[in-house]
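No value in this document is a laboratory result; all are computed from the given coordinates. Here the structure is a predicted model, which is why all the values come from computation and not from measurement. Cβ atoms are built from the backbone, for glycine too; each structure is taken alone.
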Structure 1
Amino acid sequence: MVVAHGAGAGQTSPFMVRTAEGLARRGVVAATFDFPYMATGRKVPDRAPVLEAAWHEAIAQARRQFAGRPLFIGGKSMGGRMASHVAAGRTAGALAGLVFLGYPLHPPGNPAKRRDAHLPDIAEPMLFVQGSRDTFGTGDEIRALLTRLPRATLHEIAGGDHSFKGSAAQRAARGGPDPTLDGILDAVAEWMRSFS
């Protein structure tokens, strides 16, 4: 699986490192990359054509390195959304599926500005991992979207925000390390095995 980062943190962020390492422990070969703006130290993401070109390069490299294996793509927030555009355009060749870790369905506070018109054009299976309190699109909003996406599945994180973290009360009640990401990666790996 090639996993792209979100808008604010690159491939060396704790979330991305934990995700890649966690997938590897579950038998999934995981590769990450930085979009050009992140690689050059800029804070503002590149325009969509540049982000999509970076995705095409990452996919081509993965095909060379891991030839013969089913290829999944996806990522955190913006990284997953750009993967969805590449898949919808059908310019990346055969893919086994897509994994969205907090799909940014709309900007926070602006649910009318949807980012889903292209999703029905994706032929591959899709897994949405979404927090029930995500301000970019709640689990309920993604669930409603699934009626238009027959090959899509939702794995909802109860109480989770865009980073999958629960409320302060939920974190205090756990009293220890947040086990949420481990549970997410278990679900992702199991879902991937069902399509490979």
Structure 2
Amino acid sequence: MNKKTHRRFLPAFSLVELLVVIAIIGLLAALTVPAMSSLMQSSDLTRGGQVVADQVNLARQTASAHNTVVELRFIQLPDRAGYSAVQLWKSDSAGGMKPVRSPLTLPQSVTIAANPPLPGAMASLPTGTMTAGSAANTSYAALQIRPSGQVTPTLSMSNLFFSIVPALSASDSQLPPNYFILQINPLTGVPLVYRP
């Protein structure tokens, strides 16, 4: 007697179905990468702009609390475009300047434009060189805030602003679609922010 054995097939995915699902996942990933990149850059711009605004506020508070001139230095790091760090300095009893704290570096993907497309404060600030970490002769531009809140050099409010832009757009002749503008009131030192 011959017994017939019946095989039972369990439902499963075929190789073609599996490849189609993998292709769809790859397509969705490829479509979301630019959106995520733009979102990350926007987040970095906001963080960088907020770092600068916080340092301006801290400079005002330090100048008022210690009744001394505080200098906000915008530092050009050697491996980055534009000005990519900020540091507070205050005058000492000998008439010089000493650092209040370590430099704060902006996120890697953003910078304060050295030559912004709109005329801003960077073109009017006094410049110098300093030692930043292990890098000697690091360039900086300085803005001084007096105990009254008044800003030196004296600029009109329409010219006392800084453009925080993506590092890739630092030398462009036009503002990129996404940027952060920090404007400072020259009489009170109060920072105002603008985002498109």
Structure 3
Amino acid sequence: MNRRRRFLRAAVLLPGAAWLPAGASEEAWRLLAAEGGAVLLRHAQTVPGVGDPPGFRLDDCATQRNLSEVGRAESRRLGQEFDRRDIRIDEVLTSRWCRCVDTARLAFPGIEPRLFEPLNSFFGESGRRESQTAQLRAYLARQPNRRRAVMVTHQVNITALTGEPVAMGEALLVGLGDRAGMLLGRLRAA
């Protein structure tokens, strides 16, 4: 492993490090292309609000907080970034929330996303945090190292696994197999 890559991994894995060195996003894109990994993507920008409206239902998108027009465009741009970099995705998994499903479908229109329960939000239901995070980590551990998966989910899920906060539309690259859940970098569209 070259010195720059070791520095990047050490810098990103320092406890409490909320910064990344200049060029870290580029390094993360290169790692994803060359070595694979899981892209933990927080759904794109939504209409204003926190959580979902009272009485929302997962089977009715009209009752949920959904993507804004900015978020829809953001999702498409992210998919274009993968295309521009010629990074092939093996699998797209998503939470059941419509904002996650829509982000996945807009970013990767050629791949039908698969609903994956460990990616469902546990916002307001912290009792599910440990179980879902353990299920997600176990799934990542079973995947071959060179695989490339995108997992569209929520801030609470990403932070529970990595300890890192993420903005809407932001993604973290984590390892698979023997590096399951290890933070490798942040991905940003150019």
If you rank structures 1, 2, 3 by relative contact order in percent (Cα under 8 Å, 6 or more apart), the highest one is 3
Value 0.90, calculated as FRET efficiency 1/(1 + (r/R0)^6) of positions 33 and 49 (r between Cβ atoms, R0 = 25 Å, to 0.05) from one of 1, 2, 3, is from structure 1
Matching 15.8, 47 (Rg and Dmax of the Cα atoms in Å, computed) against labels 1, 2, 3 points to structure 1
